[in-house]
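Below: a set of structures, written as structure tokens.
Any read-out appearing in this document is the output of simple, stated calculations on the displayed coordinates, not a laboratory observation. Not measured: the values here are computed from a predicted model. Cβ atoms are built from the backbone, for glycine too; each structure is taken alone.
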Structure P
Amino acid sequence: MVLGLMTIDEFKLSVSQDIPPPDISPALNALWHDARGDWEAAHGVAQAIEDETGAWIHAYLHRKEGDPGNAAYWYRRARQPVAHDSLPDEWSRIVSTIFAQLGA
């Protein structure tokens with residue numbers, strides 16, 4: 001499914017599949033792996049994203065890992081406040097922001 005035709009809800013449902021949807025951005029790919037419980041794959045993808053969205057995902061992943069100092073560094077790089085809401089809420093907020101940036 002091409003991202004331009006995918007909704008946020010369809011993306012969220014895609015985590016029940018064995019492979020990520022085709023043609024998704026690296027940022028969504030990282031979040032897809034995270035939602036499937038593969039922190040290492042998510043982190044590997046996030047490390048290669050050299051923009052503020054990648055830094056935000058990186059921050060979220062280190063927060064999830066339980067490393068608040070490293071997470072704070074990445075939140076600063078992302079120009080985002082340190083998150084204090086639930087991890088699922090932050091995950092959804094990042095996904096929603098990405099879809100909004102893509103005009104979806």
Structure Q
Amino acid sequence: MATVRTAAELLASARNYLDVTWEDTAGDEKLSGILSRGITKLDKIAGVELDYAEGTTARELLFDYCRYVRADALPDFEGDFQPELLRLHIDGEVTQNAAETATV
């Protein structure tokens with residue numbers, strides 16, 4: 001699975017997902033901040049640094065996080081995506097456990 005190469009690539013994909021078709025430097029700066037906060041939140045939930053490459057659950061959740069922030073519905077995000085966030089957390093625990101076991 002390929003990893004995201006740049007923040008610009010992630011921003012362009014998020015703009016496409018959110019149907020932002022116009023040029024807006026201020027809007028891009030705001031969306032970049034939302035992406036950054038979303039990455040921090042999802043990484044914290046998972047307990048590991050996630051891969052936000054195309055086709056990953058982490059990327060889908062990140063873009064949905066952005067959609068909820070832009071719609072002023074962030075308080076609903078965790079409830080609406082509870083099963084997916086729980087799966088992300090469990091997968092992160094498994095990854096972390098496997099890494100710890102491999103070093104023993």
Among the shown structures P, Q, from which was the value 13.8 of mean count of other Cβ atoms within 10 Å over residues 9-16 calculated? P
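Just checking, which of P, Q has the largest value of distance in nm of label points 7 Å out along Cα→Cβ at positions 65 and 89? Before the final figure, lay out the partial values.
Numbers: P: 2.4; Q: 1.5.
Across P, Q, distance in nm of label points 7 Å out along Cα→Cβ at positions 65 and 89 peaks for P.
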Answer label among P, Q for the case where Cα extents along the principal axes in Å, calculated from the coordinates, equals 37, 26, 25: P
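Quick check: 30 is what I get for relative contact order in percent (Cα under 8 Å, 6 or more apart), calculated from one of P, Q. Which structure matches? Spell out each step's value before the answer.
Details: P: 24; Q: 30.
Of the options listed, only Q reproduces it.
P, Q: which one has helix-only ellipticity at 222 nm (-39500 (n - 2.57) for each DSSP H run of 4 or more, over all residues; to 500), as calculated, at -23500?
Working through the options, I get structure Q.
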